[in-house]
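Engineer: Structures are listed in the sections that come next.
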Structure I
Amino acid sequence: MVLNPRRPSPRVLVVDDDAATLEMWRQCLTRSGVDATGAVNATDALRKVSDTPPHAVLLDMGLPDRDGYDLCRLLRERPDTHRTPIIALTGTTYPADIQRARDAGCNAVLLKPCTAEYVLLELQRVLPSHFRVTA
């Protein structure tokens, strides 16, 4: 199964403080037809959201300046992103941390490591009008 974005391509903001991981996700999404941009911390993410609100956010929960939980809450307070799907990426499997991400406003919580296909399927689930599934 392949996911092909409809026109226009969905804009996804990837937020991760690890440069290699950020670039890997950005390239994977871009190769799949997603307009993916990156931010290395919450401050950078908020600046990019102000410039161009994304259709979805792929959010690492461990950020250096503000954690992903705080950033998620800040995005939920903004009128331009209060309904934007936010997908958390976390390395923790503690139920309390997963619930904390949901309480902060994340629409989904994906456990690391996860595959690009799984992330694309989750994007298709939260942005059904932007994707079509083809064989």
Structure II
Amino acid sequence: MNFLREKKTVHVVAALITHDNSIFATQRGYGDFKGGWEFPGGKIEPGETPRQALKREIMEELGAEIEVGDWLDRIEYDYPNFHLSMDCFWCTVRSGKLVLKEHEAARWLTKDTLNSVDWLPADRSVIEKVREHLEKKYNYYID
């Protein structure tokens, strides 16, 4: 029997919000993973596309309207009690300011400070791709 099928699969989306060669990270303020750092986002509701869910989640959690750009990756990660399937998208703030409504803290991280926070395991899986993206953008600006 496939072990993954025994666990509940939770489908979520994550916003890789970028600005000035930095990426926005949030610290969870609730639940089993309280205190861990993650890319903001949340669960996809029935009838929503991943992009629609991401826009809704960021508005609810951070009070800003985002532009959802390119899809980066789907992270599949087994937590002890569930399997996480997380679609990650590059995003920018379209309007409003990022205001913490559910998180304990937030930081803008650069390619050099990405490892300065204690990432949740699933989010750790995408850090190297984020670093590569920030390095490319940085190199683009200095060429």
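Where a number appears in this text, it was derived from the coordinates with a stated rule and is not lab data. Everything numeric here is computed off the predicted structure, so don't read it as measured data. Cβ atoms are built from the backbone, for glycine too; each structure is taken alone.
Engineer: Computing distance in nm of label points 7 Å out along Cα→Cβ at positions 93 and 117 gives 1.4 for which of I, II?
Structural biologist: Structure II accounts for this read-out.
Engineer: Shifting gears a bit: Which one of I, II has distance in nm of label points 7 Å out along Cα→Cβ at positions 21 and 53, as calculated from the coordinates, equal to 2.8?
Structural biologist: It was calculated from structure I.
Engineer: Ranked by volume of the Cα convex hull per residue in Å³, which of I, II sits at the highest value?
Structural biologist: Going through I, II one by one, volume of the Cα convex hull per residue in Å³ is largest in II.
Engineer: Assuming -12000 is helix-only ellipticity at 222 nm (-39500 (n - 2.57) for each DSSP H run of 4 or more, over all residues; to 500) as calculated from a single structure, say which of I, II it is.
Structural biologist: Computing helix-only ellipticity at 222 nm (-39500 (n - 2.57) for each DSSP H run of 4 or more, over all residues; to 500) on every structure in I, II gives -12000 only for I.
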